[in-house]
Structure formats: structure tokens, C-alpha cells
Structure 1
């Protein structure tokens, strides 16, 4: 066990924290944008799976990364579009349609995988492409810091840059302000001439793009192929991280790094003959602890002031 702790906080370990945080960060930001429009979407697992599968198929059949990116985004947007239409215009319960799309994402990708490769396990037969790594000039030559911050996949940098972009979008742009308006008070927004459903639809499409990028990262960066149910609950962890971050992009990003830290420790523990289940439960255990800690002050306030 002492050997395990001696490996924590090394440059390689901290670099793995950033890498493992990437897909959850994309989903958390997606959930954040949706929450600002007051729409609860739990379909991110299905969206990520469709996008991950589309990325592999698109890059394999077009021979280009752009082809994988396009098809991955297209399939992810298809699912979020279905979710938005059912919730906003057919008034379906978000939890029901979200659950249905998650099941569709899991079963549909396995069916597509079997049709294209004859395998229900992975897409290694397709020979898909991956996004390149980016070595940052000057920083890459700095000891320790270069190992931690440089040499990550391009999508990793896109994910962390998205924290700033979402922050600016939500609080500094006209569309972002309209999204917040319809989320906080739909009637007041409507009285000002804002099309509530249209604005919520746009917010969901934006969240769909972010979640799709998370899925594409899994199959075109984190791994060089698609595997069955490769999201492994990251969609739900992202939703929890957004809640822990109180809907604030920067605070959400900090929580994501905490989840990435737990995930990295779980993977590192497998090298020391600890059960593989430890690695699997680490991010979920962190989620539970975080939810408990953040809700204790709220419960105390309610107890101290019952009125």
C-alpha cells in the first residue's frame, strides 16, 4: 500500500488525472447548459455511446478524423434532438425518454457493431483513426510540468478550454442570458417575447454537442476503438458533478478533477493486486461522498431555521 501512495502526485499520475477527467468534463458541461434551461436530461449515456460508435465508424469508412467527428456529432445530435422533441413538444417525462434513449444507445450500438464487424465486443476490425496528441511548445520542455500539461489528446485541451467558453457563453452572451431566463422564469421570458421552447431546444442541442465530444473522445482518444457500453456510467457521473458544482462551470471543473483523481487512483490500485472492483467503484464512491458533504450544510440550515 505504501508503494501505491508513493506513486500518487507523480507527473505521470497527475497527467492521467487530466486524461481521465476529459470525458466526464464534457458531459458535466453538457448537463450544466441543459440545467440552465431547466431541462433535466439523463440521456447522456446513450448520446455518448452513439457518438463514440459514430466516431469509429465515420473515421474507418472515410479514412479521416473529420469523418469520424462528423458522424459522431451527427448521431449524438440525433439522440438529443429526439429527447428535446419528446420533452418540449410532446411533453413526455424527461426521465422516461432519457432512460429509453440510454437503453437505445446501449442496445443500438451493440447491434450496429455486430452488423459491421460480426463482433459484439469491440470495433478493432474496423481500423478506425484517433485524434492526435498535442505537444505544447516551451511547456513540453519544462520538467514535471511538461509531463502533466503537455502531450495530451487534442480533445482534452478542447474540454478544458470549454470551461471558459461555457462560462462566457452562459453569462456574457445574449443567447446564454435567454437560456438562463427561460430556465429561471419561463413565463417572464415569454412575456418579453422569448420563444421558450425554441430557446430550450437550442440549449439542449448545445449540450448534445458537448456530450457527443465526450463520447468521441472515448473511442478516438481514450481508446483507439469502440467497446460495448464503454461510457461505464460517465454520463451519470457528469450529471452529479454538475450538481456538485452548483451550475458554475469553473467549480464544476474542479469537481471533475476530483473525480478524475479518484478514477486514476482506482486504475493505479490494480497494479498492486487490489480487486478490479475497487477501480470501478472509485468514481461512484467519490460521487456519493461529494453529494453527502455538499448537502450537509443545506440540511443544517433547514434544521436551524424551520420557518
Structure 2
């Protein structure tokens, strides 16, 4: 059986890759596909991370949700989004699988009828602590809305093509010794995502987070005790009580609360909505400890 004739690697694509590689050597990592160059501008986000100290280009709300969960993970030390894969290697994977490699159809040479191959990217690659080796490991993620994988919402051809491209990406990472994880919105708790988005706002106010360690501990102790003694009080009332007791501005107390929750310094259930005008849900171990 004859195999597919794959798209070709052009000098134009190689030049794109070389310019990108030169740029990241000089200026540090940046995504291969940026919000500006993306076709899905309306759903894109550029978000600055307190963990990586750079802006991240996320091309869908789903990618943003996945990013927020990974950023919050203690074991994640770096996050690379729109991570480019070596085109020669992905082309070899496509040939091995007999699957058509992604291509730039708009740059097709009409005289030769040859189509240029395009560089594939992995949506998010997390660098994680590896407890077994005391070093680090990569964890690649491919994000897709669940509807894009279902014939109920997309044509059979489009769904099959999405899955075929995933196979190429999977094989590439397998050859590197890693497992590519497919993620959809169904894998991410939307309530937790909402909470993380709000809690991480504290990093926009670094001056309000600068308090002596002893005061910080006292604030959390007072808050925890009051949460246990008056579990039905709204979060705002709880924060107001601590603010008054320690003569700390309410705004600052709220930012310190956000920081404490985000960094696991207080045992709050992040899978239950955190709202200022509702009681706060603590984790069982926090209440059991008292």
C-alpha cells in the first residue's frame, strides 16, 4: 500500500524556526504562536504569572483554565505554552504513522503543487519536580474542547483530523520518553478555576503582602479560630473582624487572605465557590484539627 506523500520542509519554514530560536536565546522563552499571530483572537489571553515572571499567551479559555491549575501546582516550576516541536522529527512521526503532517496550504507552490509543512506545537508543557530523581521532568498537555472531539458537534472529517494530529504529537513525545496528556474542560473543575483566578489577584498588590511573618501568622490564627467559632458568618464579616482586631486595613486583609488560600497557608476548600458575601467552606482537616 502506497504511503502518503508528506508536505515538504521549505527554506522559508526553516528561516522562521531559526529566527525564533535566535530570539529565545537572546530574550528568553516566548510562545511560537502568539496572541497577535493567532486566528482565535477573541478567545485569547495574555496573562502575567507571578511564578514564571513573564506573560503567557493562551489561545482559548480552556488553555487559560489549564494554565491556572498548573500555575497553582506546587510541583510545577515553569510553564511553556505554544511549545514548538522539531519539524523534522514530527514529519518523521507523520511518515511512520502514515498521517498527513500539518501544512501551510496558503503557501502552496502552484507550479510544483508542493505544500510546505508547518511547525507543530504542543499547547502547554509544564516543567515539574520529579521526586523519584530529585530533578525535573516535562509534562506535555494537549487541550481541546470536548465538542471538538465529538461527531455530535463537529463533522466526522474534522474530528478524525483532530485525532490524527494528536497521534503525531503523541508519537513525538513518546519518542522523547514522555506521555502527552489530552485535556478538555471536563477535566478541570470550573469552580476551582474561578477561585484560582480570584485568589491569584493578590499578586497584583505586592506592597499589601509585605507584612512581618509574626503578624501574618497571627492574622491567620485569628481568622481560622473565627471561622470555626462562627462558621455561618460571611467571608467579608470574617475578614472585617480580623482587620479590626489587628488594626489592618480591610483591603490588605483581603489580599493576605487570598495569598494564604492560594499558598495553602489556610485550609480552604478550593472546589467550593469563594464569595465575599457567603460563608467560607473549610476543609475537614482544618476543623478537625481544632
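Determine which structure produced the value 6, 25, 33, 24, 9, 2, 0 for P(r) over Cα pairs in 10 Å bins from 0, in percent, calculated from the coordinates; the candidates are 1, 2. Derived from the structure labelled 1.
-24500 is what came out when helix-only ellipticity at 222 nm (-39500 (n - 2.57) for each DSSP H run of 4 or more, over all residues; to 500) was calculated for one structure; which of 1, 2 is it?
The read-out comes from structure 1.
Calculated for structures 1, 2, relative contact order in percent (Cα under 8 Å, 6 or more apart) is largest in 1. Highest-scoring entry among 1, 2, by FRET efficiency 1/(1 + (r/R0)^6) of positions 194 and 250 (r between Cβ atoms, R0 = 25 Å, to 0.05), is 2. If mean count of other Cβ atoms within 10 Å over residues 10-17 is computed to be 16.9, which of 1, 2 is the source? That value comes from structure 1.
Thinking of 1, 2, which structure, once FRET efficiency 1/(1 + (r/R0)^6) of positions 90 and 186 (r between Cβ atoms, R0 = 30 Å, to 0.05) is computed, gives back 0.95? Computed on structure 1.
Work out FRET efficiency 1/(1 + (r/R0)^6) of positions 130 and 210 (r between Cβ atoms, R0 = 35 Å, to 0.05) for each of structures 1, 2, then name the structure with the largest result. Don't jump to the answer; show the numbers that get you there.
Working: 1: 0.95; 2: 0.60.
Going through 1, 2 one by one, FRET efficiency 1/(1 + (r/R0)^6) of positions 130 and 210 (r between Cβ atoms, R0 = 35 Å, to 0.05) is largest in 1.
Quick note: the coordinates plus some simple rules give every number you see, no bench work behind them. No experiment lies behind these values; they were computed from the predicted model shown. Cβ atoms are built from the backbone, for glycine too; each structure is taken alone.
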